[in-house]
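Visitor: In the part that follows, the structures are each spelled out as structure tokens.
Derivation of every value follows stated rules applied to the coordinates shown; laboratory data play no part. What you see is a predicted model, and the numbers here were worked out from it, not measured in a lab.
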Structure I
Amino acid sequence: MKLLLISFILISQTVFAYDALVWGGPGACQDGCIDAAIYVTKLAGFDPMVVTPENFDPSMFESAKVWIQPGGKSGTASNSMGVANRAFLKKFVADGGGYVGFCAGAFLTTPKVGQTSVTGLGIIPGATKLYRKAKTYPSVEKMITPQGITYNYWEGGPWFSFTNSQLAKVTVKSRYNTTNAINAVETMYGNGRISVSGTHPEAPQWWYDDGHIIDTDGLDNQVAADMVKWAAKN
């Protein structure tokens with residue numbers, strides 16, 4: 001019995017010894033979104049743990065530096081987390097943890113998820129709205145960044161709408177070329193850093209191949225990894 005108890009204690013102390021958490025519960029698409037998020041998290045140098053409603057535990061945040069929210073269905077993800085787990089996640093960020101969101105992960109950050117009544121995390125001010133100017137689904141969208149023009153994989157992602165006072169609190173990382181609408185931002189929530197994108201910089205090559213589309217400037221996985229590093233303060 002003592003040996004079993006010691007084993008349980010050791011397991012409980014190490015099971016959450018991960019420095020990155022990736023949502024893999026309902027709302028994270030199972031067709032590659034979780035795997036893509038895990039890949040860029042590892043590319044950034046982190047050891048990720050996949051989190052679901054079944055294994056969600058406050059102690060997982062003790063060793064974590066960053067939370068990664070993959071693409072999928074943001075409303076489903078929010079409802080699946082529930083009030084208590086969303087509160088734990090918000091506290092984690094406010095206390096200094098990082099948050100990275102791709103597509104649905106960006107939708108989830110505002111007070112309401114997109115133009116729905118579903119409660120979001122409320123860690124970014126303003127609103128998220130579906131980008132509706134894409135020519136195909138999925139598509140490669142031309143983006144304006146401080147460094148110049150880039151091309152990103154898009155599949156149903158949002159743009160951010162801010163008031164002037166809200167805009168002053170964020171750093172715009174990219175805009176959709178067709179509308180000048182804001183796609184990606186960095187900001188703070190409490191002591192934590194947030195980096196989100198309506199497009200998918202984490203997209204692997206097979207997503208492009210499957211959609212018969214071409215990104216003329218290549219994969220953006222390093223951009224996604226850099227988002228993870230920045231949010232985690234690495």
Structure II
Amino acid sequence: MIDSKPSPNPGHAIRVRGIRKHFGHLEALRGVDFELKKGEFLSLFGPNGAGKTTLIRILSALARPSSGTATVAGYDVMEADPEMRREIGVISHASFLYADLSPLENIRFYATMYGIENAETRAVEVIDEVGLKPRMHDRVRTFSRGMLQRLSIARAIVHNPSILFLDEPYTGLDQHASEILKDQLQALHTDQRTILMTTHDFSRGLEMCDRVAVMVRGKLALWESAEQVDPAGFERLYLETVEREGKN
């Protein structure tokens with residue numbers, strides 16, 4: 001019998017075609033199209049309510065589009081295949097961590113969920129990677145926002161996913177915590193791992209990415225290679241794009 005499951009596409013990690021999403025009369029996504037190759041890093045900018053979080057929820061199979069198609073790691077997001085979930089890690093506003101457990105207990109739990117052999121060894125490894133090994137037996141409820149975000153990264157990478165979705169990871173972080181997070185994201189960006197990050201932080205977003213996009217009112221209003229974007233003039237370009245597209 002031939003296995004009907006799709007195999008990961010060797011060229012494109014993410015492929016989106018005509019994705020729309022309605023919430024009643026509100027159209028949150030209005031025909032989104034793009035592709036990301038394996039190993040690319042996309043920084044997605046846009047005002048609040050532009051549809052960025054909705055897009056990430058669809059691509060991580062946490063929500064279904066109203067129409068259109070999307071594949072992630074070669075899998076159809078509409079099918080929510082468990083094998084696809086093994087290929088992705090998600091870092092969002094919610095940490096998905098248990099406050100009364102320690103980092104070790106939290107990450108070991110997720111490692112076990114993914115069926116990782118030697119779950120405790122792997123948990124210690126990723127906790128060490130994000131610089132929290134000295135605190136791995138403390139209760140998570142005692143952690144700062146920056147520490148929680150670093151532990152969220154450990155949770156998201158414990159199964160070594162090929163694709164990471166980051167939804168506003170810098171929100172609520174001070175300068176020091178932001179620098180630590182930047183260093184960790186740069187370390188995670190390899191030619192084997194694709195990253196899609198939404199952010200309002202122009203400087204952080206531009207210094208790490210290969211692709212730059214701006215979403216306005218549920219549509220991609222700008223899509224450029226990072227090499228073609230002038231960081232010094234990006235804020236003005238962004239504001240002009242948002243103003244122009246906001247009238248349509």
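Visitor: Out of I, II, which one gives 19 for relative contact order in percent (Cα under 8 Å, 6 or more apart) as computed from the coordinates?
Guide: Working: I: 19; II: 26.
Of the structures listed, the value fits I.
Visitor: Another question, then. P(r) over Cα pairs in 10 Å bins from 0, in percent, for residues 87-150 alone computed as 18, 39, 31, 11, 0: which structure among I, II? Working shown, then result.
Guide: Values: I: 18, 39, 31, 11, 0; II: 22, 58, 19, 0.
Traced to structure I.
Visitor: 56, 53, 36 is what came out when Cα extents along the principal axes in Å was calculated for one structure; which of I, II is it?
Guide: Values: I: 66, 40, 31; II: 56, 53, 36.
Comparing all candidates, it corresponds to II.
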